[in-house]
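The structures come next, written out as structure tokens.
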Structure I
């Protein structure tokens, strides 16, 4: 373990992975409660278009992904308000749009290797500048979640009841949408666009197997993400496995184990 951490790229990978393991479940619990588990997939696919755009314009692909993710997230929220009875359609529309744009723009990208690295992630190749972006976004997400803890709790369970209780639902939803977009954009770089939603959803699914309260589910989700991230990165270094896929499969394994424990302890 000490030998592994002597390398700068592994230090950056662990810092990035740990930060993401903390903020992803904090965002994920509200996503799950709002029945929007697939929004991670929609935004991550839209982020591919931002990656391609960034490569074409000669800017950092993460910045391109962030810009498109923010735009796509606002699009999801706008469509949900337009057709509230069929709000799940918003996710499909944005996902289809993102895939279409990514398909077209990727055809103009000369460096296909850089673009393809975003499909399954490349956490061990995080640069110092990208690490700074991850740190800033992580601090922002943590502060917002701590300050808006009760409001996010209310809108997660029942937006109508939250509105009656005086919660500014539109404002909170707007802030939450932006936080989700930012989280997905940096997660796309680390674990990959094809599996980013797993980082948002599976740790919370683990927490729901044994947790009996909102706070317990959230804490267990964060612990699950942290443990699987550390183990996944360690295995990726010593065994040569892909970090993103390894972390996700470890999370799935945790879910299955906790589901069995929950079943036989009731």
Structure II
């Protein structure tokens, strides 16, 4: 039986009197890409924030490999295998592309530079960082600062940082948002490559239904913070409740 890597059990968050995420219980298995969809304000990004630890839950639990991680912060969850790419880029703008990736690798391996270990560790991590940059087609820009990159290349670099973390759970929040038609396929091809690793799981918040249709093994639909549909893409897309009440014309156009 395929291993469950991530679970949410009655996960809830309230902001004053508003329930933004309402008791979502869901499990995510290794080797599966789950697309999380729904109209604006449905609670998709808030659900992501609860899973990755950006905001604390009002109720419910998050479990990784069966361990309750609800009380852990972002960094602790990351060290245990949760990797998150944000809808807005979260990079060091004045450092080079290579330095951004190398810093993530250094942090992931929990190595600091010292007079005694700098040469070997620096060379090893630089080589690893270059390998990641080649995967995202940014190796030719490795010496550029992040501030010099186009928006699309910044998004690709953010995917590179996530790959460098080597997480068990990859979380992508609208990874192609703001990218040109020419830039987006590189990121989508990378996600498809990551999906081929049957020991990991991928969560994808996305509005573009053609992207979801090409990548997703499963779709879950949120509305008003609640889980309203869960199943194979063809089944979920065809359901009346999703087409008429939750996806609107965007799904009809597909």
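Derivation of every value follows stated rules applied to the coordinates shown; laboratory data play no part. Bear in mind that the values here come from a model prediction, so they are computed numbers and not experimental data. Cβ atoms are built from the backbone, for glycine too; each structure is taken alone.
Things to note:
- Which of I, II leads on FRET efficiency 1/(1 + (r/R0)^6) of positions 67 and 91 (r between Cβ atoms, R0 = 25 Å, to 0.05), largest value: I
- Which entry (I, II) yields the derived value 3.7 for distance in nm of label points 7 Å out along Cα→Cβ at positions 139 and 163: I
- Ranking I, II by volume of the Cα convex hull per residue in Å³, the structure that comes out highest: II
- Value -10500, calculated as helix-only ellipticity at 222 nm (-39500 (n - 2.57) for each DSSP H run of 4 or more, over all residues; to 500), assigned to which of I, II: II
- Mean count of other Cβ atoms within 10 Å over residues 195-202 - structure with the largest value, from I, II: I
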